[in-house]
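Student: Structures for review follow.
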Structure 1
Amino acid sequence: MRRLLIALAILGALHATPTRAAGGKGCDGFLWPLATELSWMKAADSAEVASGATLKAPPSDKAIELKLVPAAEATLPATPTSTPKPEDASAFGGVVNVEALEAGHYQVTLSGDGWIDVVQNDTALEATGHTGSKDCDGIRKSVRFEIGPGPFALQVSGARKEHIRIAIRPAAD
């Protein structure tokens, strides 16, 4: 009888303990590790750039804070791959160009609402994975891309604010 009561107590405790599935609430439910990006997003310093700026390479130790422009004024290198929404007309967009990066699998993380595309050779690259949370203070989503050698552009569209932080670094599993 005692074993049965202990087993029932354990089952009850397991049932009462909330679990988070990938993509769940808060900052713990992402499909891949984002602790580094979260620290960069919350840091006091970032690499501030205006839309249209060119960087030799993305910073390896901090986020980029991209100053966006109204969507109608944004000159993007490719048509965004997102599905257009009525509220996009009042949204913001922008682009930061990167001269070079070692080819590889990268995760691009956004601090807030918006759509991210990586454009290389005049073509928006297809994402290899994505994860997000509307309840994480500091990160809204992270998208993975296979980026080839040479220049590319990070373009943001559909953002709800005039500034957004972007972190790019090799994909971590």
Structure 2
Amino acid sequence: MNFFSTIAQFIADSPANQLSLYLLRNVPGLPPIVQTLHIISIAAIMGSVVFVALRTLGLAVPSQNPREMVQRLMPWTWGALIVLAASGSMLVVARPFRYFSNPVMGWKMIFLVAALVLSIAMLQGIKRQYPEPAIKSASLPLKLLSLGVVTLWVLVVLSGRWIAYSEYLFAPA
């Protein structure tokens, strides 16, 4: 038994697994509601942190100050991350072997952690570079960081969608 199978078995034997399975099986409409909340949460992240990154790159709303955008939009990001974690956890806990045996899920988690780290670094960079409400161009390092943020969040979304279709990627020969 490998490391991921051990984790999957631990989760499958947990009370959280039993509760998630019970809720998903017995609350009418809950599985599509949870999945919809998961998708709406990623849309809120894409519409907030990625939008700030696009502004930093000079590709969106050049009249807006990035620091002000951060102040307005980041509550959406952090709120969406909470919903994203709760909905994703419920889905994973309910069917741990499906997710822990899926190599695409591993890539999604790597992209997610990297996206979060770079997003926080980008937000800190914006706070340092834009201390006052003047509108100016971002520095090259901040632009590169923003490009990384956009790329990683897109990879999170793409890998999340491919989890359901990984058998096409890793089909036996």
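Student: Please state which of the structures 1, 2 yields 13.9 when mean count of other Cβ atoms within 10 Å over residues 98-105 is computed from it.
Tutor: On the way: 1: 13.9; 2: 17.8.
This value belongs to structure 1.
Student: Figure out for me which of the structures 1, 2 the number 72, 37, 32 belongs to, where Cα extents along the principal axes in Å was derived from the coordinates.
Tutor: Answer by label: 1.
Student: For which of 1, 2 does volume of the Cα convex hull per residue in Å³, for residues 26-89 alone, calculated from the coordinates, equal 162?
Tutor: Answer for the origin of the read-out: 1.
Student: For mean count of other Cβ atoms within 10 Å over residues 34-41, find whichever of 1, 2 sits highest and give me its label. Walk me through the numbers on the way to the answer.
Tutor: Numbers: 1: 19.2; 2: 16.8.
Structure 1 gives the largest value of mean count of other Cβ atoms within 10 Å over residues 34-41 among 1, 2.
Student: Right, next: If helix-only ellipticity at 222 nm (-39500 (n - 2.57) for each DSSP H run of 4 or more, over all residues; to 500) is computed to be -4000, which of 1, 2 is the source? Please report the intermediate quantities before stating the final value.
Tutor: On the way: 1: -4000; 2: -26500.
Label of the originating structure: 1.
We did not get these values from a lab; they are worked out from the coordinates using the rules stated. Note that the structure is predicted; figures quoted are calculated from it, not measured. Cβ atoms are built from the backbone, for glycine too; each structure is taken alone.
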